[in-house]
Each structure stands twice: as C-alpha cells, then as structure tokens.
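Structures given as structure tokens follow.
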Structure P
Amino acid sequence: MITIVKPIGNFCNLRCLYCFYAHLDQNHLRRMSNDLLKKLTRDLSEVGNPKVTVIWHGGEPLLAGLEFYQLAVEEQSRYPYIQFDNRLQTNAILLDEEWVAFFKEHGFGIGISLDGTRQIHDQHRKDAGQNPTFDRIMKNIGLMREADLKFGLIQTTTAKSIPFVRESQEFFYQELGLRSWNVNFVDRASCSENVSSDPSIALSDDDLCQVYDELIDFWLASDDRRLIIDELDQFVAAALGRKPRCCHFRGCCGNFSCVDYDGSVYPCDRLCSSPEDAIGNLQESNMSEIMNGDRARKFRINARVLHPDCLVCKWQPFCNNGCTAMRDSNGKYRHCEVRRKIFDRVSLIVNNYGSKGGECDASSVGKSPGDGPEV
C-alpha cells in the first residue's frame, strides 16, 4: 500500500513559478497533530499489507519539523510486523546535517526538486522573498553526498525550459553523477486549471514532442544501460511491448491514498486541493473503512472506465485513458492526442535505432530508478 501524507498540507517556503497551491493560504502553517499522526500509523498497520510505503509530501514537508518525523518513526516501531518504507519529497532548502543524519539512520528515501542548471532553476523556483534557491539546494545536496545519503531528482519542465533541456540532462548525468531522475511537465491543460500560473509557461503539444525528442536523443547517446529518465522510461517500455510502471499509465488508480494534515483522505495527490473529492476523514473513520467505503469503490470503478476512443487505439494497453484526475467532462484523458504522438515518436525512434544496429536496453524498463525514490 502506498500512502502520500501531507503533514502541513500545501504550505510551502518557496513560490515556484508553476505552483498549483500559491493561491491558497500561505500565511498560516497548519501541521498534522501528534494524535492524528499516531492514529494514521495505527490505521496503516491494520490495512492488511505487510509493507506500507509512506511518502511525506507537501507543500514542503520539512516545515513539519524534525520532531514530527522522530515521532512518526517511533510510532512505526510499535508495529514490528509491518515494513514501513519512508520516502520524502523536498525542495531541500531546510536540509542540514541533523536532517541528513536522521534520514540516513532511519532509511528514508529522499527526492529533491531541482529544475536543471542554475539559469533555468532560478527562473522557476524562488523563495518567498523572490530570492534564487539553486546555490542553497546544491550546498545541501553536498551534505547528502558527504553522508552517502542517496537521493532522486524531480525536474519540472515549462516552456522556459526548452532551451535548456539537453543542458539540464547533461548536468544531472555528468556533474551530479545521477543515473536516474524524473521529469514532470507543465502543459496547457494544467495551466488552465491553475489560477496561480502564468499561461505563457505552458508547454504546447509541439513543445512536449520536442522535449521528448531531446530526452530520447540524450538517453540513446549516453549508451548507458543504467540511465533511467523516469517519465521517458514509461514510453520506452510501451515501445518495447512492456507495461509501464507509473499509475497514470497502468490504469491502477485507487491503489493509493493521500492524507492531508486534517485527516482528509483522497484517492490521489492530484485531487488533494478539492475537498469535494475526499473519500473520508481519519477523524471519523479508520483507513480500512475509508479505502473500502462506497466513495473509494466508486472512484476505483470510474478510474477503470475507458473512453470510446481508447477502444480503437493501439496504445490503450499501455495508457489506459491516462490519469483519472486529468480527464475531461466526457471522461477522456486531456492529454490523449499528445500522449499518442509521443508513443508513436518514441516507438519510431526506438525501432529505427534498433534497425541501425543499436540496442535499446530493456533490462531496466519497468523498474524503479536506482538512485533514489520515486516520490
């Protein structure tokens, strides 16, 4: 079972250019209570899964404070028959030696948000005073490396990123020495729903195709079987006839839960800012009751419904009508057309590469990145 926990909700100490939550209250930090944390841990131990993955997310989850996570680990230790796998996604601004030592001691998987080289990262990710953050993050990445604390990276790509796509991948690969990272995209559909974003940063369908062309060119040119660019890896898996791993390709929506600071439970992190999409609250029910309740069952059923266009699409087994949270009023995945184009383009490139004597390594496809958590 995978549970995303937002211990301080959407509160953050950065003001990123593309943030979905900047228009929400960023003046009052509300943290999950200790009692609710204890109940959540107990509930997770009782859902019937011997392994529970907890992804601490935000907003910026380090704002909950070190004592919060010390209590979380202490509570988890009360249930030795459950294997708790802790992961945390952070902007890394607050990391210091004490945080790093704690994460190392307790086996936390850490994901860092870094949008590429200084030039593009500092355009995207400024603090609340509109100051750049790249140098502070790199300093704290250095602390993790000194402690041999492995980490993963998530890069967010906008229209401003296009001139820096190849440069950013080279930076991750050569200067940081990583062999896996993830790339997220800010597209027009996302921006249309996000009142905080400037529409000019949205990637058009052509932009997305261009970015994927550059990613796959870099991937092939590296000739490194260990290299996984996670989002690209999903399309490569499909081109090789293998099932992608990520939930928004597999049609497995409903296998996750997202718990907000106040105990509200959602079926997906993408829906966490919409109270009407909550499927229950831990202050009123336990996790098993919520996940097996009528609202959760209805969501899972709806998530598996295919649009009629899917039934005549060759990529349906590898796409499954995309992310449930990103479907339009007719039940069709909003990025259907561009996803199909990218499936076709990646498939063509992979097949052409093979016909010229190259060999796309399939050994890593469908596996988790090795350098850090997918969070």
Structure Q
Amino acid sequence: ELATEKQTFDVVLSRLGAGPGAFGLLSEPQKTLLASLFSLGDDAALDRQPQLTLAQLEAGLAELAARRGPVQEPAEPRPVRTEPLGLPASGPALTGEPFLQDLGLGFLWGDRLEPRKAAHAADSSRLASVLDGLALGALVVELPADAGAGPAATLDALLDALERSGHVLEVRDERLLANFGDLERTGRPVATPLWAATGLRDQEGDVFLPVPHAQLVLEVRGPWVTGQVTFYPSLDLAGAGDGGARFRPDVTADQPWCGARVAHRYVGAEARRAVALMGLMRRELDAKVRARKLPLDGYFALGVCTLAPAVVEQALEGATTLWPLTHDPALFDGDGELDRLVRALPVDGRGGPVPQLARLKGAVPFERPETVPLPELARAAARAGIWK
C-alpha cells in the first residue's frame, strides 16, 4: 500500500533508525535503493529491505561518528551525590500518548504507552535513575526509616533492603524484532524490520534475517516500588545524550509484528546475579567509552543491544543463544569479570564463523512459522533451518 504512494517515501525514510531500539541506520546507497523500489512500486522487494551486512552497518556508524566530530566526554570521575530513595515516587501515571509524534500524511512516529506499565511510570523512572547512579558509583540513597539499614551506596545494598522489606525481583531476557521505523499509518502499525546477512548461503543466495532487539527487564514489586526498567546498549542517533548501556524506565508497548519471547526468567539468587551483571556492564562499558573516547557511546564496538542479555546468559547458562554480537574483542582484553565473560562470547561480522543455528533461532521471537506475521521472515527462517 505504501509503495504506491510516492509522497510517503520521505516521511518513512526520515524515521528509519531513529528510535532507541532500532539497531542501526542506513547509508546513502541503501537509501537510493529504497527510493528506487518505492518509485517502482515493488512491494515484494520492499518487504525484504533494507538489507545490510554487519560490515556495512559498521561503516554507516563510522560515517555518523565522523559527522559528530571528536568525542568530548570528560574523563574525570562523576561527583557523588546523596539523595533520599524517593520511592514510592510522587507524580501521576502517564496518560494520553506523550511519545507519539504526528508526521502528517496519516503517519505517527514513536511508541504507544502500555497502560499497565504507564500506571507505574513515576516509580519506574525513579527506579531507573537510582539504579543508574548506584551502578556508576555516583549516588548514595538514604533508605526509609523502616528499612533497618543505613544509606545504600551500592546496588547490592539497595537490593538487600528491597528484599528485606518484602519486594519481589524478576529479571527477564526479552527478545523481539528491532523496530527500524516505529511508524503507524492511519492507526495501523507499519512493519519496518532491518535485515542483516547471517553468513549462511543457499541456492537462492545470502540468507538475511531481521535483526532482533534484545533487552534485560528488571521488574520490582513491593511496598516501596512497583515498576520495571530495561537495560541494553542503544544507539543515540539524534545526539540527545541517552545512548549507551544504561537503565531506562519501561513504560511503552511494542508493535505486534515485532513478536515477543522471554528466553529466560531469573528470580531469587539468579535475579540478584543478573542485576549485579547489569550494574557491572553499566559501570565498565561507561569506563571504556570515557577512557578510550569511543564515538556513539561505544555502540557496535562494545556491542549492540544483544550484548547485555548475552553476558547474563553466558554467566548463568554457560552459553548464549543471541545473534548478532558485534563487539570488538580487543576492547575486552582485561582480567576483570566483564572482559572475561565477553571474551567467551562468539563474535559476528569480524571474520568469524557462521553463527550456530541455536543463535539464529534465539534471534527469531516466534516459535512456529504459522505465528509469524511477516511472510518473508517465515520464508527466510525456513531457509536458515530455524523451523527444523
């Protein structure tokens, strides 16, 4: 439908890759190809685009970094501040659709609120801020009087206090298709996957799959706080300063075509271990960015969204089922726990072997071909052997 409406091309193109979970961005040759397919009205070909290799994605990110200029992030330590815990948080639930932007021509861009999550938006936002500050060693929180403990200066101290006061913690490894466009047209989601070469080939040629968005989600329920936060490395395409691996409040819904699968649920001691690893990644990845002045918050060089759940999966399960993993092993050459875990992971797009089938399966958030809303994905997954 959209391929027959030439005036929509600029609107669609302007938003591809603009969201926090979009995974990548397009080069000028790829934009030219899309423009040609739009002009031809070749909707079958558009369903399989945009396609790129991980090397092309890396080159496009290098172009973006060059346009941004030298990294200006200061190397000095962050000051430590002391604050009340601030939970339960004050503030109303989010209502309406504050994250949707009207682009004209019937298009909306952005994420819709998920009502259950939005009802606890204030708690989720404060929880993300507290976790981030504690992970970086930049925050000390004064606990409520009934906590039975003094101020918390570490994630462990906060989690101890939460569990003593009756809170339940759960960490989920969630996987879906990366939403490259975040677009709606007249109330209908526009499916905008970004296809990446897997390294597999068959008689038809290279096999491409949509890149996944993978994230860790921490949900906390109890008397002080009910909310949830996500954790994953993201690309700050707009230069707003919110990229990199960090804790973020989780208040929005994903479009249905993206699918949804929980690969692992971690509770009890495993949840505590997962949160500790999230804090370790927040601190150590930030330190690598600052020390080496890496552009784009280290995105791609230090990994993409898949890195965070892959590290936790490697630590707790002994192997990972995530693809693609783009990190440069040379940036993880130390003796610390994070560097050791990352070095144990497979690497994609840097001359390594074709990914194992288990990792390609782990990147497709649908269990059976009949549940896949995108015919081209069902077909590509069959070519990759995912349904066997």
Mean count of other Cβ atoms within 10 Å over residues 111-118 computed as 22.8: which structure among P, Q?
P
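As an exercise: mean projected area of the Cα convex hull in nm², calculated from one structure in P, Q, equals 19.6. Which structure is it? Working shown, then result.
Numbers: P: 18.0; Q: 19.6.
The read-out comes from structure Q.
Rank structures P, Q by volume of the Cα convex hull per residue in Å³, for residues 55-94 alone and report only the one at the top, that is, the highest.
Numbers: P: 59; Q: 210.
That would be structure Q.
Each value in this text was obtained by applying a stated rule to the coordinates, not by laboratory testing. Worth saying up front: this structure is predicted, and the values here are computed from it rather than measured. Cβ atoms are built from the backbone, for glycine too; each structure is taken alone.
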